[in-house]
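Pasting the structures here.
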Structure 1
Amino acid sequence: MQIYKNSKDLTTALEILAAKDKKLAAAFEEYGTPPLRKRSGGFPGLARLLISQQVSTAAAATIHRRFEALIGEVRPENLLALSDAALSGCGLSRPKQRYLRILAGAILSEGLDLPKLHKADNQTIYKTLIKLTGIGPWTAECYLLFMLRRADMFPAGDLALQQGVRMLYGLDERPDAETLSAFAMRWSPHRGAAARLLWTYYNGEQAKNR
């Protein structure tokens, strides 16, 4: 169970990948090591990811800022104390409000111990998280990748990753999640490093065309 502790770990992983994959090597040469950003884990981290589902990065950031300003400390009990109207005022949809309340309830009433869960292997964490309504593969995988910095994690359902692979490898069509998941196995046990580089590559290429 490998974890990227710092930028040096990520750089080492990318150097290993670049030695085996000419396309990734080209992207790495142009864009370098991506920032190793780490988000808070636990309820704050999962809440952030739930808020980010199916909206643009900019929209998610705006909603999350409003949410933090409203709730103060992002704790399950504070979330449950907020009214639906208050959460709607942040820009949260009804389904996302429900998902946040389900998560908060699971932590407070159903014994979901996230700090303890963090000590488990990737598959155990993944399977535990996706049992919760509102948490699907993308959310669970991003939690493992960004909040826990697990090295061998690849959110194949992410549209930016799909587009990044299509562009970098000259594919005719954007691969779907199943196809990309199989494609990404070539990068194991450093799929997380590949994902971070591909996001940086995709964003960089998009910026060139603006």
Structure 2
Amino acid sequence: MKTIELKGAPRTSLTKTAVKQLRHNGEVPCVLYGENGENLHFSVVERELKDLVYTPHAYLVKLNVDGKEHTAVMREIQFHPVTDSILHIDFSPVKEDRPVAIDVPIVIEGNSEGVRAGGKLQVVTRRLKISALPKDLPDSLKVDISHLQLGKTIVVKDLSYDNVNILTPKVTIICAVKMTRAAIGQQAAAAAAAAPAAEKKK
């Protein structure tokens, strides 16, 4: 998985007044959760977060806080309900020998049989939560829809990837091919064309 680098400044005060001042200065309060409650509180300039937050991609994060480097993944993010500005970000540490839970994007591949028959592809889920060792984390998950027929769906339980455990519920729908008027017309035309041939055989 690709990495992105962020520089943070330690937070010496965790009061509401201090947090408000950080946001007023264009900074976002963050926490890197550690073991045994040893959390690292820091802040990042909001504009430096755009490539991490406003993107369809997933990244490992190289945090540099006060000269010390930490590898992490974004765990949770809070947005302002009106302005949509970033209010807070939680990070989880990454250990080489421990599985990491992270959301990764789905990449749809292939031209489905159902679409060729006049159906319409509907993509319902665009990201999946997975767990894997850092060395096995993929940038994306490919879903082949070549054999997806009219009225059929692909759900999480249909997917399988080497060294990756999918945490999203197995019944979650990834995509489906919906029936359309064009598809109904094609089916009716095919049935009408087949009828005379069936009559001749009789």
Structure 3
Amino acid sequence: MSLSYHTGPGLPPVTIDIGDIRVTKMSVGDMDNNVYLIENNLGDAVIVDAAAEPDRIAELASGKTVHAIITTHEHHDHIGALETVSHVFPDADILATAETGGALPVKATGELKNGQNKSFGDLELEFIALRGHTPNGIAIVVAGTHILTGDSLFPGGVGKTPSDQAFFLLFNDVRDRIFARFDDDTVIHPGHGDSTMVGEQRPQLAEWEGRRW
């Protein structure tokens, strides 16, 4: 079974219901960046990757208790709306890994680490560090069955890396921290484009390792 959860420029957001948690995926900006809103049925929410079009992001999260704005990695196309959105939700923490936080246009107020579980009101999320696309990006596990991977894992391969050393760092992290742990029906939601499933990508791991991208 394929679950692409397709959206794109000019298309409406898509929503994914996972028990009492809802993930909304919205395409913004010229590079078809995915912004995600994760919320529970009590209105506790986090925004993931305030990339562009801050007015649309603010509208998406309107009426929610936005506890945090999380940045998966520091590349410019993922942070273009961060400063503006942080002013719209001034009580929200600005969260990223230490390495990413130091490169953001606004000061991070908290640090995310590999293997960490963190509560946002009654919404609990798990974080997995993925190194190589950038020095230390973060993936977000929702209800143990959906993972937001930023630009570290896509349908068809890992994210772009600047060297063979960085590729193998990212490949090993993705293999050991995602594919070795999660079931085939776990859904992967990347920073751009369509979603996929662990089981769809698992047979390609040897190919990715051989081609080194």
Checklist entry - If we compute Cα Rg over 2.2 N^0.38 Å for structures 1, 2, 3, which one ends up with the highest value? => result 2
Checklist entry - If semi-axes √(5λ) of the Cα gyration tensor in Å, for residues 58-137 alone comes out at 24, 14, 12 when worked out from the coordinates, which of 1, 2, 3 was used? => result 1
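When distance in nm of label points 7 Å out along Cα→Cβ at positions 82 and 114 is compared over structures 1, 2, 3, which one is greatest?
Numbers: 1: 1.4; 2: 4.3; 3: 2.1.
Structure 2 gives the largest value of distance in nm of label points 7 Å out along Cα→Cβ at positions 82 and 114 among 1, 2, 3.
Taken together, the values in this text are just the output of simple stated rules run on the coordinates, not laboratory data. The shown structure was predicted, so the numbers you read here are calculated from the model rather than taken from an experiment. Cβ atoms are built from the backbone, for glycine too; each structure is taken alone.
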